[in-house]
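Trainee: Given below, in the form of structure tokens, are the structures.
Read-outs: derived from the displayed coordinates by stated rules, not from any lab. Remember, it's a predicted structure, so these values are computed and weren't measured experimentally. Cβ atoms are built from the backbone, for glycine too; each structure is taken alone.
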Structure 1
Amino acid sequence: MCFLLLGVIPFVLMKTAFRRSSPESGAGLGDWKFGLPASLTAYFAFLPILVLVSYLPEFRSKYPLFSDAGQSGFHLLAYEASYAVYFIGWEYVFRGFLLFGLLRRLGSFAVLLQMIPFAILHFGKPELETISAIVAGILLGFLALRARSFWYGWLLHSLVAITNDLLILWHRGG
């Protein structure tokens, strides 16, 4: 549903009601020669932090969100694949629809505006994650602007979330 409600519907609105092309709405590949290395570099820079937070009880009790993810390889692969699809909608609504939709009127201030609901939707998660969502929302916004695409933020966000799940399952002996 996240893919549909936050991804497909806003994308169709951008194309029809706002008459924006896929690249104008951040849905094209953009500058992949920048975006791909930048997102992978950021991932590897965050990896030590992910390892550290995977030891925190508040993360270990929250993730993976699907409690049966560690039951079998099938459960894990099906869950993580659906998680990655979920993040398409999640990232598009913030770094595509909101960011690129507001860019003409607000310029780079659109990065701050899209970060606010992004951070708010992290309420109820571990406090460190909620606070980090402010910085992450800004970073992902600037990544999308520079790369002219939300896809690299999707890649980074998906890799971080999936790695977090795998580390926590590893701690549990899964």
Structure 2
Amino acid sequence: MKKKLLFGIPAMIILIFFDQFTKFLAVKYLKGLPNGKSILGTILKIQYLENRGAAFGLLQDKLVFFYIFSILFLFLFTFLYLKLPVEKRFLPINVLLIFFISGAIGNLIDRVRLKYVIDFIYVSIINFPIFNVADIYVTCSCIVFFLLVVFYYKEEDFNKIKLFKR
């Protein structure tokens, strides 16, 4: 447990710092630029956006919902992180939980501090909604977690996880 915390907490601090630093840079260099800046030709663009909702513009200005939802998921995933065995086989899920928790905290910091989330990455070639580094942490963690559960872990692995003492 100590080993997990000695790795997990500093890793989360670094990931959260990186997310917040990129948002600071977005405010400093992109806010006020109406069309942002193109990177890699027409493929990628950085463009400042104050997101008051969720992905795809859903749930605009529902701060109480976001606070409750974020805190519940933070408790759930932190509990799971602390309960997972410290075995090489569970290292991928432990790392994914660190990324997921960091992303959730990064966006929660914005919502508490600013009442919106700073987004700035836009993949123009597919017209995907503007997002940020914390969103990358959360989304990629969820996708890889799903793939691990479907293709890597087996039922006996899940039996090793003791969420509640019996």
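Trainee: When mean count of other Cβ atoms within 10 Å over residues 137-144 is compared over structures 1, 2, which one is greatest?
Mentor: The structure with the largest value is 1.
Trainee: For distance in nm of label points 7 Å out along Cα→Cβ at positions 89 and 113, which of 1, 2 scores largest? Write out the running numbers ahead of the final one.
Mentor: Details: 1: 2.4; 2: 4.1.
Top value of distance in nm of label points 7 Å out along Cα→Cβ at positions 89 and 113 goes to structure 2.
Trainee: Moving on to the next point. Matching task: 11.3, 32 is the computed value of Rg and Dmax of the Cα atoms in Å, for residues 97-144 alone. Pick the structure from 1, 2.
Mentor: 2
Trainee: Going by Cα Rg over 2.2 N^0.38 Å, for residues 81-120 alone, which of structures 1, 2 comes out largest?
Mentor: Working: 1: 1.24; 2: 1.55.
Comparing 1, 2 by Cα Rg over 2.2 N^0.38 Å, for residues 81-120 alone, the maximum is at 2.
Trainee: Name the one structure among 1, 2 that Cα Rg over 2.2 N^0.38 Å of 1.04 was derived from.
Mentor: Going through each structure in turn, the value belongs to 1.
Trainee: Of the structures labelled 1, 2, which one yields 39 when relative contact order in percent (Cα under 8 Å, 6 or more apart) is computed from its coordinates? Mind dumping the intermediate values first?
Mentor: Working: 1: 39; 2: 29.
This value belongs to structure 1.
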